[in-house]
Structure P
Amino acid sequence: MSSDPAFAAAGRFHRGNLHAHSTRSDGALEPESVCAFYRDAGYDFIALSDHFLPKYRFPVTDTRPMRSEGFTTLLAAEVHTTATALGEMWHLLAVGLPPDFEATAAGEHGPALAARCREAGAWVVLVHPGWYGLTAADADTIPDAHAVEIYNHTSQVHTDRGDGSFLVDQLLAQGRRLSLCATDDAHFHEADQLGGWVMVKAEANDPALLLDALKGGRYYSSQGPVIEDVVYHPDRIEVRCSAARAVIALGRGSASSRELGEGLVAVSLPRAPLERGGYARIVVVDAAGRRAWTNPVWF
């Protein structure tokens with residue numbers, strides 16, 4: 001029997017948004033207002049990730065003064081460098097950067113920048129892959145990535161390209177051990193907030209503990225559904241979650257249970273269809289079509 005670390009670890013879940021922008025780059029609100037918005041919406045933390053570009057003077061926006069009792073922040077940036085296979089500028093989310101992270105050097109390519117972010121202590125994410133056509137070949141050049149955005153709310157609102165599952169499953173099937181995350185990527189120009197978040201398991205709402213939990217995969221992602229527990233038995237997968245229209249296990253194969261009713265739901269899914277792929281991830285879908293995603297567990 002194996003357990004998803006998000007549910008087996010000690011502590012409680014803390015809700016956070018890992019991707020947002022302020023007037024330090026191309027967002028509509030000052031950093032203080034962005035933090036206040038999420039604090040007032042009931043979030044426990046935020047990573048404000050302004051674009052790390054020369055036209056914005058390479059900001060790692062310092063949100064430490066916005067921390068308060070019950071609300072904290074992680075220092076972050078969305079870093080950029082030379083082109084992907086489609087000729088698009090690289091977009092990489094780096095959460096946990098030091099405030100004095102050195103500016104991107106002329107000609108510094110994606111793998112080197114990702115490695116430098118990771119060496120500086122950051123958790124590195126391949127962001128909005130659907131929005132700018134990131135390929136598996138592109139992702140293969142970034143071995144230092146910890147995670148992929150499975151959902152980016154702004155990309156969904158503006159371009160109907162918020163879903164990253166196409167890339168996630170390709171990479172997992174190839175054996176890449178990546179976690180997943182859902183984010184807002186909020187710019188506050190339209191209704192691009194409160195659409196995707198992470199629930200991070202930690203013993204306290206502390207920046208260092210939250211960052212360590214992200215790196216350890218001790219979290220799940222959601223648009224609304226709550227996942228209470230996931231346990232992998234030798235022959236089945238047990239899932240407890242909020243009211244659901246479907247609970248799905250995905251690997252190279254799949255298994256699902258549908259029309260599950262109201263209240264707290266307990267579901268048993270067969271593990272056999274997933275064995276060949278060596279991993280499984282869980283998706284919970286509620287009556288409104290909102291989803292929650294666990295990180296992959298490897299058998």
Structure Q
Amino acid sequence: MQSTETLRTAVLVVGAGPTGLTLANILGQHGIDTVLIDRKPSTVAEPRAVSIDDESLRTMQAIGLIEPVMKDVVPGYGVHYYTRPHGRCFGKVEPTASDYGFPKRNAFRQPLFEATLCEGLQRFGSVQVLFSHTLDGFTQDDAGVSAVVNGPQGSITVRAAYLVGTDGGRSSVRQAIGSTLVGSSFNARWLVVDTEDDDDPFWQTRAYCDARRPVVEVPGPNRTRRFEFLLRPQETDEATLRPERVSELLRPFRGERKTNVVRKTVYTFHARVADHWRKGRVFLAGDAAHLTPPMRDRA
């Protein structure tokens with residue numbers, strides 16, 4: 001469809017995940033005209049990221065949202081290392097430092113976190129949020145960026161001084177500026193299972209160091225919990241994701257107690273960084289610029 005409307009702004013942010021929402025709040029605080037777009041109809045509904053560090057919480061404080069964010073956070077959790085399920089605990093790491101005024105490791109739930117950040121944008125008349133809008137392409141010149149954006153009412157042109165791609169690991173903005181992810185990917189695959197209505201009060205991470213199948217168990221706010229199982233090379237994604245197989249893997253940890261599984265997926269973790277984060281007036285941020293394996297936080 002031909003673009004018939006031009007929307008002018010200082011910054012166009014593409015991707016309303018945690019990074020894009022945070023950036024929009026920062027820009028809003030400074031009264032900078034901002035348009036934030038995302039292809040999804042709203043913020044995410046399913047669990048994704050589960051850990052937030054002290055530096056990120058300091059950022060939440062800086063944008064005036066630390067109190068609502070902390071309502072949905074398990075602060076200051078560490079790691080207890082076990083030989084196997086119900087086995088001996090042979091080591092503990094429980095950080096106590098708070099160099100930035102907050103605990104170093106904290107559990108959160110991404111849907112709640114994003115909803116809080118999105119609600120925070122209502123404070124700023126200079127920020128416009130457009131869900132169900134997709135970036136179709138853009139060009140840039142010395143004065144700004146012209147982007148074609150498709151939405152429910154058709155196509156519009158957004159003319160911005162700058163564009164920031166916060167559109168995730170498969171960033172179309174990164175591809176458009178010719179940036180490439182360099183680094184490595186782990187050969188290992190992990191089954192990630194998120195649960196709700198959890199009845200386990202233990203609020204530290206448990207790491208089960210069983211060579212036959214390492215498992216990590218991460219507590220979350222509001223009676224949520226995540227289990228991560230290392231898969232063997234011969235185990236297929238399809239077979240692993242079957243409900244009966246997920247129940248079988250959870251049984252050593254949950255017994256016959258009812259477990260409310262709300263998400264299950266197989267991940268391959270990446271340690272990659274974009275070879276350049278900027279081209280002219282177009283920038284990358286968040287997973288569009290770098291992918292960090294979450295296992296670094298388990299040490």
Structure R
Amino acid sequence: MTEIATVSSGLVAPRRILKPRRASYWRAVGRRLLRDRVTMVCLGILAVMALAMIFAPLLGLYDPLQGSMIRRLKPVGTPGHILGTDELGRDMLTRLIYGGRLSWFVGITPVAIAFVVGGALGITAGYAGGRINMAIMRITDVFYAFPSVLLAVAISGALGPGIGNAIIAMTMVFIPMMIRISESVTTSTRNLDYVEAARSTGASALTVVRVHVLPNVLGSIFVYATTLVSVSMILASGLSFIGLGVKPPEPEWGLMLNTLRTAIYTQPLLATLPGLGIFVTSLCFNMASDGLRAAMDVRA
């Protein structure tokens with residue numbers, strides 16, 4: 001757009017008026033997140049917990065595996081042990097921080113694997129349709145015939161206790177969920193006008209999926225995956241609680257709940273600390289995923 005500008009010499013020169021650039025979609029999402037106080041508080045709590053777990057060796061903590069029967073089951077507020085000690089005299093604060101490492105790892109890893117594998121299978125089924133969709137979705141329905149917790153316990157029980165087997169069991173539980181949501185959003189996107197227009201130009205299926213489908217479905221799939229993190233952490237803690245997850249003496253919140261259950265009548269506050277860590281982490285992940293979903297809603 002131009003307008004006529006008269007200069008003192010009497011000549012006429014065009015001057016370009018630049019329109020203000022529209023804020024990008026992700027910049028708008030970031031602004032909405034910053035205005036959401038609940039989401040920012042939850043993200044801040046998760047960030048503090050993550051930093052404490054990452055830099056735990058630099059915090060001057062006790063050895064998480066070394067105990068002392070002399071100082072076992074010390075109450076919260078004991079000098080030198082601000083959160084007390086467990087049934088073997090190990091510092092609870094140290095065990096909670098190092099236990100969070102394993103709990104987060106076992107909770108996030110299966111969701112990340114399911115996001116990649118399940119997302120790829122679901123997008124393939126949703127875009128291809130026909131027999132490919134039928135084959136993938138019917139196999140997925142087989143897994144849906146079993147409750148998630150029962151399926152995870154059955155797979156983990158068949159494979160045996162251990163971190164690796166627990167991750168495999170939970171991944172098998174979450175992949176069908178990711179396939180279902182990925183197939184649903186891809187099917188609805190495949191029939192939109194701009195995708196049909198891209199096909200009509202002769203673009204290959206891979207190009208259409210990469211350029212037009214993925215940018216419009218990954219957001220929904222990612223938000224759904226973040227909601228599964230809290231479920232995964234609770235499930236991982238449950239497997240450790242019944243002896244099918246992390247094995248002693250490694251610190252992990254679910255395993256700590258199991259070992260401290262005998263102290264619930266003598267030191268009830270100590271016994272609730274690992275459960276409190278699971279509760280706060282799961283709540284923050286759920287609230288953060290809700291805020292992210294609201295910020296990414298294009299109708300906003």
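Determine which structure produced the value 12.9 for mean count of other Cβ atoms within 10 Å over residues 144-151, calculated from the coordinates; the candidates are P, Q, R. Label of the source structure: R. Work out which structure the value 3.6 belongs to, where distance in nm of label points 7 Å out along Cα→Cβ at positions 24 and 56 was derived from one of P, Q, R. Attributed to the structure labelled R. When distance in nm of label points 7 Å out along Cα→Cβ at positions 40 and 152 is computed for each of P, Q, R, the one that comes out at 3.3 is R. Set P, Q, R, criterion distance in nm of label points 7 Å out along Cα→Cβ at positions 48 and 200: the highest-scoring structure is R.
Structures P, Q, R were shown, and Cα extents along the principal axes in Å, for residues 208-247 alone at 34, 28, 11 was computed from P. P, Q, R: which one has Rg/Rh (Cα atoms, Kirkwood Rh), as calculated, at 0.96? Going through each structure in turn, the value belongs to P.
Each of the structures P, Q, R was assessed by FRET efficiency 1/(1 + (r/R0)^6) of positions 176 and 224 (r between Cβ atoms, R0 = 30 Å, to 0.05); the largest value belongs to R. Can you tell which of P, Q, R yields 1.4 when distance in nm of label points 7 Å out along Cα→Cβ at positions 216 and 240 is derived from it? Working through the options, I get structure Q.
Values quoted throughout were computed directly from the atomic coordinates according to the rules given, and no laboratory measurement underlies them. Predicted, not measured: the structure shown is a model, and the values here were computed from it. Cβ atoms are built from the backbone, for glycine too; each structure is taken alone.
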